[in-house]
Structure P
Amino acid sequence: MRKYGMKLNPTKCTFGVRGGKFLGYMVTKRGMEASPEKIEVVLHMLTPKFVKDTEKLAGRMASLIRFISKATNKGLPFFKILRNVKNFDWTPECDKAFNDLKEYLSFPPILAKPIERITIFVLGCD
């Protein structure tokens, strides 16, 4: 580092750790996980009753989007009602999507790099 004139701030450096929080994600040797705090916020949310609550839900979902498989399909009912905010109507479809999202996030996936020599099959997209 001295050779290239680089300097480190010792208060921001950590060496030899097995995992920790980095840029809002939990990084471990298994892979990258969503921040447990972000997930807990969604899991403890009450059913949105107003447009502002739905906007908060959409924002929180956006912060977890890389950890939600088929996120656009799962969030579509929320985004549909946000298109027409003057006639806000939380439908049973929204309620089901909200409960499905909470159930999905109760066991969040871990993003990991692919293992070499293992064939990855992509099944139809829907």
Structure Q
Amino acid sequence: MKESPFKGKTGAQRVLNALGYSLDGLGAGWRNEAAFRQVALLAVAGIVISLFVPLQPWAHAAVIGSHFLTVIVELLNSAVEAAVDHTSLERHELAKRAKDLGSAAQLVCLINLAAMWVMALTHLHA
């Protein structure tokens, strides 16, 4: 098996390369994935709103962490979809399952986000 030419980098160069790939991924997500844009904008709005609501510290952490989690899961879901589509655009039960599982993961994250907001708002600082 052929080794990746990118695996040989070490130290600061590896960190810089990884940062570049990560920024490329964020850019690709923003340009190509409507769902990523929606979740990212929801996260920005939700985090900003949470800063103006007198939440307890644990509630701030739960809400902000849950918003970041939805962004992370959407990036992974988009990566799965892109990999599946790259492999084949034919309809296949395993491809459908992979995409449906990624979508289900995002649904669970959004339910979690809503639950964190409900718990946070029901325990406001007095």
Structure R
Amino acid sequence: MIDDHQDSGELVRRVAEKAGFAVAVTDRADRFRALCIDFAPHLICLDIVMPQEDGIELIRWLASIGSDAAIYIISGHSPAYARAAIEVGRSQGLNMAGALQKPVSLATLRETFAAARPGRLSAAAD
């Protein structure tokens, strides 16, 4: 999980851990890259509008390393940003699993993580 808003990252972390995922959260792009290399995540929640490096750059980087993680875009901005990020990711061959609009409800997060358990993520959703 990468999000420049600590409260959003913390909420996602708590819900994902309760769903049985091992979780790493950061608000820095350089740390995100290191975590992806070391952690090899099954699922990534990626904020696309951040102050130092935007999510589109990170999507391109994920494609360059051949990430096979299911990627969920999280954004509090226009849904058009999330749709554009999903299209960029798909054009790069990434598994863009969907978008979550901030503020994300607990129920939506629970449903997302339940569906994303290994072996259960069968189709991408927009």
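Results, tabulated for the structure shown:
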| item | result |
| --- | --- |
| Highest-scoring label, criterion being relative contact order in percent (Cα under 8 Å, 6 or more apart), among P, Q, R | Q |
| For 0.05 (FRET efficiency 1/(1 + (r/R0)^6) of positions 17 and 89 (r between Cβ atoms, R0 = 30 Å, to 0.05), calculated) the corresponding structure among P, Q, R | P |
| Value -12000, calculated as helix-only ellipticity at 222 nm (-39500 (n - 2.57) for each DSSP H run of 4 or more, over all residues; to 500), assigned to which of P, Q, R | P |
| Of the structures P, Q, R, the one that 0.93 was derived from, the read-out being Cα Rg over 2.2 N^0.38 Å | R |
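Every number in this text was worked out from the coordinates using simple rules, so none of it is lab data. Keep in mind the model is a prediction, meaning the values are calculated, not measured. Cβ atoms are built from the backbone, for glycine too; each structure is taken alone.
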